[in-house]
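Listed after this line are the structures, all set down as structure tokens.
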Structure P
């Protein structure tokens with residue numbers, strides 16, 4: 001039986017040779033940071049130093065957010081049954097969806113449409129943002145990426161935008177994301193924070209990522225946290241326990257100062 005030939009542009013495999021988008025994996029190892037390789041795999045080429053630093057920040061921002069998100073609870077619940085590590089991680093990833101981690105794609109589509117409308121109408125960002133928020137309000141639809149159950153001023157958003165600004169990456173979509181927050185405050189009479197999903201969405205738009213790949217960045221980053229939660233559940237908790245989403249506390253190290261790269265030993 002003859003198989004129909006097909007091709008893919010991502011990875012080339014030959015005896016004793018592995019290439020990612022044309023770059024030998026063994027030559028990338030030890031020379032190119034993981035976040036830059038993520039950019040390479042998803043976008044087809046290595047990022048500039050500025051783009052790479054921003055992608056690194058995106059990945060770090062989403063590594064974990066405690067034991068209460070649905071993905072962590074799902075992963076811990078499955079781990080409590082005695083399932084393997086990868087099964088628990090997979091359960092957590094499957095819980096990443098429209099209302100948890102999945103807001104990135106939705107927010108990217110809103111920002112891309114709004115920025116396009118701004119250019120077409122030769123309007124400023126605030127005028128366009130007021131139109132967009134008004135239309136969503138009339139349809140009784142929430143704009144993804146705004147609001148948070150814990151934070152009133154998401155520290156990850158502030159830092160990600162600061163890095164994007166420092167690296168010259170922040171552009172019209174970051175501006176639009178901020179304008180939409182101002183419009184929400186103006187029209188709703190209350191301030192909703194631009195959460196980390198919304199901030200990632202804005203930055204990815206300015207990096208020319210397609211929206212349909214946006215949630216993938218969150219899943220890649222959060223897999224690290226899920227692995228830690230699954231391992232902790234299996235090692236330190238009793239099997240088949242009832243896992244409360246609220247009745248738990250943190251017992252790790254106290255707050256520590258982050259060393260500079262050159263200070264790491």
Structure Q
């Protein structure tokens with residue numbers, strides 16, 4: 001038997017996490033329904049505002065991210081909107097969109113270690129970076145190819161403080177940023193790192209990290225695909241970089257060397 005605790009669907013009747021779906025429509029906003037699907041309860045007012053803010057912070061970042069680029073290239077081939085958007089979703093991975101998951105996993109693990117060892121936030125940040133350095137790994141959620149101070153992070157953390165959501169995970173991310181500065185590295189907390197800290201303080205499993213990126217970014221992908229369809233000619237030139245061939249010299253089957 002296939003069991004699911006998410007929805008029950010019968011003729012003329014739909015129950016989602018215990019609520020008749022028609023009662024949710026028009027009364028509960030999208031971020032809150034997303035929260036309900038994941039947590040099996042409705043958020044309070046503060047959690048609802050934070051969910052909406054997280055989703056909004058991920059909606060778009062221009063045409064250059066891999067997901068947007070992939071979606072627009074596939075849209076240029078004349079496929080349906082859903083196919084092009086799916087192509088963008090498929091471009092989300094550990095490097096693009098995956099930092100939330102990785103950062104949340106590390107933050108959640110090290111906050112547990114902090115409590116087990118009675119470390120301060122500062123000691124935990126120092127020990128964490130020392131271990132990553134020893135393992136030759138980077139701390140995800142820090143640094144940005146464009147922003148020296150990610151404006152989305154500042155607003156998200158400001159709101160988390162206002163809503164009294166800030167806890168040890170956000171504080172640890174800020175201590176990591178400060179520890180980087182002590183070591184001569186000015187690495188801002190990017191939006192992925194901010195979301196990782198916030199969802200961890202809200203009690204979400206780190207394995208849902210990519211979900212928070214996807215739920216917001218799909219809206220941006222739809223906008224980009226639609227714009228591509230209505231404003232651009234099919235198969236337009238998008239990649240203008242010079243291409244240099246570095247394969248074998250031209251050869252003949254008569255000379256198989």
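Laboratory data are not the source of any read-out in this text; all were calculated from the coordinates shown. No experiment lies behind these values; they were computed from the predicted model shown. Cβ atoms are built from the backbone, for glycine too; each structure is taken alone.
Have a look at P, Q and say which one yields 3.5 for distance in nm of label points 7 Å out along Cα→Cβ at positions 110 and 246, as calculated. Structure Q accounts for this read-out.
Among candidates P, Q, the computation of Cα extents along the principal axes in Å that gave 73, 61, 41 used structure Q. Suppose FRET efficiency 1/(1 + (r/R0)^6) of positions 126 and 214 (r between Cβ atoms, R0 = 35 Å, to 0.05) works out to 0.55; of P, Q, which structure was it derived from? Source structure: Q.
Compute distance in nm of label points 7 Å out along Cα→Cβ at positions 78 and 94 for each of P, Q and report the one that scores greatest.
Checked P, Q; max of distance in nm of label points 7 Å out along Cα→Cβ at positions 78 and 94 sits with Q.
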